[in-house]
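Any read-out appearing in this document is the output of simple, stated calculations on the displayed coordinates, not a laboratory observation. Note that the coordinates shown come from a computational prediction; the quantities given were computed from them, not determined experimentally. Cβ atoms are built from the backbone, for glycine too; each structure is taken alone.
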Structure I
């Protein structure tokens with residue numbers, strides 16, 4: 001049976017078209033995915049992300065525990081509220097999940113994990129925490145709304161609790177502030193500025209409705225996907241999973257190997273993989289002609305199959321087909337995609353395609 005967020009009836013009242021997603025009943029759009037996409041690029045849009053889970057890691061060994069658990073190093077986080085993007089790996093280097101972790105104070109870190117992997121993530125963390133002075137606390141009492149776009153912060157700030165407003169106004173990117181059970185991060189998944197707000201579940205509907213009255217457009221999963229693809233942001237289960245390491249997924253920048261004394265889970269596998277060379281290229285692609293790129297379409301160098309589209313779609317901002325792709329290391333740049341038996345040429349580009357409302361090509 002599909003789970004429902006606290007906003008489920010609100011979505012339906014607003015005319016949302018609903019769809020199954022990772023075991024949840026979620027809005028795909030409210031009438032026009034394209035208009036929702038443009039609202040975020042040009043003004044402000046909001047997304048129900050209550051299906052994602054905040055997990056608090058507390059205790060005197062919280063920092064050391066996370067330095068072992070994650071491929072990126074939380075030791076980099078010196079100031080309270082600072083955030084870090086990282087992958088959580090298996091011993092073989094495969095990605096269990098990608099997540100954001102916030103350093104709140106010396107014995108409290110907050111992680112936000114993906115909806116479809118929540119139970120797997122928590123079980124993995126609890127297993128790794130055995131015998132350590134660490135408590136893993138899923139915050140199922142909290143809901144989450146993401147507000148994104150060039151006007152997102154200005155429209156959101158007046159609606160925050162007064163005690164949190166000034167701190168939120170002065171937040172730097174990839175930082176967070178909290179007051180009571182309200183938590184505001186200047187983070188997002190769209191390539192635009194904005195906030196991700198955690199708050200008590202019982203207050204989520206009121207905030208959503210207040211944001212709508214302030215001119216923030218409700219947006220569904222469709223726009224969220226085209227926005228993140230334009231921003232060159234990976235999607236778990238498409239661009240990486242338990243069979244792919246960060247080094248194969250364009251996420252080498254999230255792996256901190258500099259401290260030789262930090263033996264995180266998956267480190268030895270990544271070191272071996274890196275030393276072996278011949279890692280596949282993870283790149284952005286543009287379709288030279290008309291058509292739409294789709295996940296798992298096969299790629300060719302001449303007649304040789306050399307990879308696949310991991311995420312593909314139509315870019316409303318660029319008005320052309322774009323994608324992320326994994327390609328064999330020895331392939332040339334003359335890549336084509338198999339589209340219903342026809343091989344169409346692609347242009348390889350470095351993501352992102354769009355950032356802060358502007359094309360990057």
Structure II
């Protein structure tokens with residue numbers, strides 16, 4: 001199959017640091033190539049792939065000196081290139097989101113879009129306008145919470161991870177709690193510190209602080225960093241993440257929004273580390289409550305159920321990820337979705 005992967009341009013593929021959807025694009029692209037498919041990746045010039053790379057921006061835009069007001073120009077340039085080349089592909093897979101929909105709606109080549117982010121108020125009308133196009137949700141919760149009556153979700157495909165990158169260490173001592181991700185209100189950084197404080201356990205905070213989250217960080221998180229047992233290590237590499245997961249008793253994810261999927265959930269479980277999360281979004285789909293983690297409604301509930309963590313085994317956590325959230329399982333599911341889209345396109349032409 002000849003497949004075009006249209007990536008977001010904010011980060012390179014794979015991302016050098018934070019970048020969830022770009023990581024998924026990378027794993028899917030390389031696994032498709034490994035299986036013999038001809039894949040062309042439309043992404044920033046500093047991206048890497050075993051397939052063909054079409055350079056659409058000089059580098060990941062978030063790390064560049066290019067003013068954010070000009071970022072959309074690079075999205076349009078990518079779409080112009082893709083339109084010129086569309087005859088070379090059997091299917092186009094859009095990960096760029098709403099910005100690409102007006103152009104892609106007029107393409108001759110079949111298109112499917114994976115929605116990686118919620119349909120926020122500022123962009124939902126765009127999705128509604130092109131709602132008859134074909135979309136893929138990354139969890140059943142995502143589909144349920146993001147206007148299934150107005151957007152044509154053809155299937156759900158869970159995000160996958162490379163299990164080889166997330167090994168379980170049999171020798172590392174598990175001695176602290178972990179918060180990993182953007183330090184912001186949505187991810188519940190403040191609540192994670194509160195949980196650790198109530199349990200009397202040290203916590204490591206790993207992740208980035210976006211510009212629009214600086215106020216939250218300075219008001220709610222920074223004052224807590226002076227407390228004993230609270231350590232902030234900043235953004236970390238994959239190897240550093242694995243080391244942190246393996247030295248953690250549990251990963252805390254007291255999310256305050258409807259998480260579309262949550263790669264941190266599956267990464268942590270792949271390292272044999274249980275996850276404690278609020279019951280929001282896809283958390284109950286990725287984490288099996290009582291089996292691979294604890295899902296609750298409040299800080300106090302998670303604190304009260306912390307004793308359940310010691311009964312959870314690393315093997316059970318990892319087996320769940322291997323069964324449901326590996327890059328191989330993700331690729332299998334996407335190939336089924338591509339076949340379905342192409343079959344419907346063929347019927348429509350007759």
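So the values come out like this:
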{"item": "Read-out relative contact order in percent (Cα under 8 Å, 6 or more apart), computed value 15, structure in I, II", "result": "II"}
{"item": "With volume of the Cα convex hull per residue in Å³, for residues 47-238 alone derived as 181, matching label from I, II", "result": "II"}
{"item": "Given -10000 for helix-only ellipticity at 222 nm (-39500 (n - 2.57) for each DSSP H run of 4 or more, over all residues; to 500), calculated: source structure among I, II", "result": "II"}
{"item": "Top of I, II by distance in nm of label points 7 Å out along Cα→Cβ at positions 223 and 247, largest first", "result": "I"}
{"item": "Structure with the greatest value (metric distance in nm of label points 7 Å out along Cα→Cβ at positions 119 and 135, set I, II)", "result": "I"}
